[in-house]
1. With distance in nm of label points 7 Å out along Cα→Cβ at positions 32 and 64 computed per structure, which member of P, Q shows the largest figure?
2. Computing Rg/Rh (Cα atoms, Kirkwood Rh), for residues 48-223 alone for each of P, Q, which one ends up highest?
3. Here relative contact order in percent (Cα under 8 Å, 6 or more apart) was calculated and came to 13; which of the structures P, Q was it taken from?
4. Between structures P, Q, where is FRET efficiency 1/(1 + (r/R0)^6) of positions 112 and 168 (r between Cβ atoms, R0 = 35 Å, to 0.05) highest?
5. Could you figure out which one of P, Q the value 20.8, 75 for Rg and Dmax of the Cα atoms in Å was computed from?
6. Hey, helix-only ellipticity at 222 nm (-39500 (n - 2.57) for each DSSP H run of 4 or more, over all residues; to 500) derived from one of P, Q reads -9500; which structure?
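Computed from the coordinates by the stated procedures, all read-outs in this text should not be read as laboratory data. If you're wondering where the values come from, they're calculated on a predicted model, not measured in any experiment. Cβ atoms are built from the backbone, for glycine too; each structure is taken alone.
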Structure P
Amino acid sequence: MRILQLESSNGWGGQEIRTLKESQEFKKAGHEVIFAITEGGLSKKTTDFKTYTLPFKRFQAALTLLSLIRIILKHKIDQVHTHSSWDSWIGGVAAKLTGCRVVRTRHLSTPIREGLNSRLLYNSLADIVITTCEEVAQNIQRQAKISRMRCLSIPTGVDPLKIEEGIKSPFDVRKEYNIPADAPLIGSACILRSWKGLMPLLEGFAKLDGAPYLIIIGEGPMRPHLEKRAEELGVEKRVIFTGFLQNPFPAIDALDIFALLSSANEGVSQAVLQAAYLKKPLLTTTTGGLDEVCLDNKTGRIVPKNDPQSVSLALTELLADRSRCQEMGRVAKELVENHFLWKHTFKKLEEAVL
């Protein structure tokens with residue numbers, strides 16, 4: 001099969017990483033993959049593929065459309081895979097004009113626009129829609145009026161080899177940040193944004209008895225606000241900000257509890273999956289696909305969004321019962337190994353589109 005991957009985003013993040021990894025897997029499986037993308041993040045990573053760089057600009061829509069039609073006909077493309085809004089519009093039209101099947105992947109967990117936009121983009125111009133969590137799939141099925149057979153949730157699974165290699169690093173978090181060996185350690189790993197739930201986590205943590213530590217792995221615009229709030233709460237000496245870590249796995253592996261309390265924009269979080277694979281009991285909200293991994297009272301605890309008091313109570317409960325936490329961690333790893341590895345992602349993708 002011949003696949004044309006389209007990407008009008010010039011960023012480099014989870015969306016682009018997944019697209020590249022899918023393409024590499026398709027190539028290994030014997031399929032031909034060609035890229036037509038904008039100049040930017042992904043274009044620097046596709047040197048192993050035939051790649052066309054196109055001007056995905058609205059004022060150049062006619063030129064881009066004609067270029068895509070020529071590429072599709074020249075390479076006898078069977079499927080066009082689209083990933084961002086503009087390439088989905090223009091790529092969908094080019095594919096329909098040339099008789100190609102369209103696979104639209106919705107990487108974001110933000111709601112799609114209601115009405116004609118959703119009907120056209122996710123129904124008329126797409127044969128199959130792939131999302132990264134079940135909540136988004138259900139919303140698109142409802143808004144675009146398409147069946148469950150045409151809109152599937154395929155979360156991005158984790159690579160166990162990468163995690164196992166990562167935790168072999170000699171980096172010792174407790175030694176690095178002078179955290180006592182017997183102190184309970186709670187942590188989160190994410191880009192520090194307002195909707196990641198770090199403020200209620202911090203405020204809930206500050207209510208805990210004893211002397212636990214909180215470690216926040218990552219960097220982002222919320223950091224100065226969190227640092228200031230930690231000082232106001234009088235816990236700044238027990239709250240550690242690591243900044244960006246190229247290899248976060250030793251830090252996650254050192255935790256007693258992993259928390260991600262997002263209030264919006266979340267799919268099935270890679271960080272939550274990684275923590276679960278490392279046998280950490282989880283603390284999350286129900287946002288997006290978080291509760292697909294954090295099964296309440298089985299792999300962790302679920303708390304309401306933006307509720308520090310509930311966070312404090314749940315953490316107190318977990319820290320008081322280490323054997324229960326160990327059992328939650330065991331079940332969490334088993335869940336990931338059975339459903340959320342990268343091999344599961346690609347197998348489901350192949351079944352959906354081939």
Structure Q
Amino acid sequence: MKIITVADLAKLIAKHGFDKFMQDLMNYIKQDFSRWGEFDKSPRHAVHVEGGVIELMPVADKKYYTFKYVNGHPQNPFSGRQTVVATGQISDVVTGYPLMFSEMTTLTALRTSAATVIMTDLLARKNSKTIALIGTGAQSEFQILGHKLVRDIKEVRYYDTDLQAMLKFNKNMQDKGLDLVACRSAKEAVDTADIIIVCTACKGHVDVILDEWIKPGVHINGLGGDCPGKTEFELPILFRGKIVVEYILQSSIEGEIQRLSPEEIKKNVYAEYWEIISGKKTGRENDDEVTIYDSVGFALEDYSALRLVYDLANKYNLGQDLGLIPPISDPKNLISVLHKKE
């Protein structure tokens with residue numbers, strides 16, 4: 001069984017190239033969502049604990065089974081810990097044997113960016129050049145670097161309630177060829193944006209962006225609303241535009257649309273992710289419509305990310321093979337692994 005550490009993933013991306021890795025990851029996600037019907041799917045299993053949530057996200061087809069273990073603890077940064085950490089596994093379906101266990105904290109940021117960028121490419125105006133970034137935490141740089149691959153982004157207007165997070169973002173993005181505009185409010189950031197990315201760790205129904213700020217033709221990526229009771233949009237925004245979600249059964253519990261009634265969801269949610277990817281439904285149809293990607297993160301995105309890392313780890317011979325499977329010749333003689341070896 002191959003083990004991929006944070007250092008291994010960093011080496012892998014250095015060898016493959018960041019942009020190439022992101023482009024390949026987007027292709028893997030498109031491939032997998034295009035065969036949506038082949039997967040055994042379910043909403044993630046969430047355990048709500050004091051101060052946060054711990055989740056298990058499984059999915060499988062006839063070849064691989066994958067899962068991700070991930071948490072969300074918004075108060076962690078106050079004690080020097082990350083809000084989100086994750087690990088994941090890919091296994092062979094035929095035998096049930098695990099093939100690879102991987103870090104997924106960094107990989108989750110990469111796959112979230114890739115999945116979001118795909119929707120931006122299909123839903124945002126082709127001439128979009130300005131991004132409003134509300135929330136400059138751990139995901140922020142990944143989002144902007146990914147969006148540069150599909151649009152000619154010139155300006156990033158950014159805002160966070162945490163000044164240190166804004167300074168961190170500015171420092172990390174100084175050499176990326178962008179006009180970085182630090183804003184004093186979310187309203188100021190959104191003012192002239194073509195694309196709005198909202199990704200905060202606020203717990204609760206918080207109106208991070210207001211309906212009156214949303215102009216015709218804007219595309220919105222809502223990433224922070226990802227569990228029950230946690231949303232970022234003023235409610236009327238959900239009646240303004242074409243909404244795309246990953247998986248209605250999960251998004252209706254965790255996404256921005258959790259505040260809508262079943263009837264409103266049926267009326268106002270335009271499509272699931274796979275329907276846009278496969279071409280079953282059209283993305284943006286004119287330059288005036290408002291489009292909304294209400295993302296909560298779905299297990300199939302992790303499947304794609306783990307599949308890509310597994311392929312590249314084998315290609316570049318990265319990762320350590322550890323003896324986590326008992327090395328026995330007689331499958332029924334498990335106790336033999338406990339025998340003292342001379």
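1. Numbers: P: 2.5; Q: 0.6.
For this comparison of distance in nm of label points 7 Å out along Cα→Cβ at positions 32 and 64, the top structure is P.
2. Working: P: 1.13; Q: 1.01.
Evaluating Rg/Rh (Cα atoms, Kirkwood Rh), for residues 48-223 alone on every structure, the highest lands on P.
3. Details: P: 13; Q: 20.
Of the options listed, only P reproduces it.
4. Working: P: 0.25; Q: 1.00.
When FRET efficiency 1/(1 + (r/R0)^6) of positions 112 and 168 (r between Cβ atoms, R0 = 35 Å, to 0.05) is computed for each of P, Q, structure Q gives the biggest number.
5. Numbers: P: 21.9, 68; Q: 20.8, 75.
Structure Q accounts for this read-out.
6. Values: P: -12000; Q: -9500.
Corresponding structure: Q.
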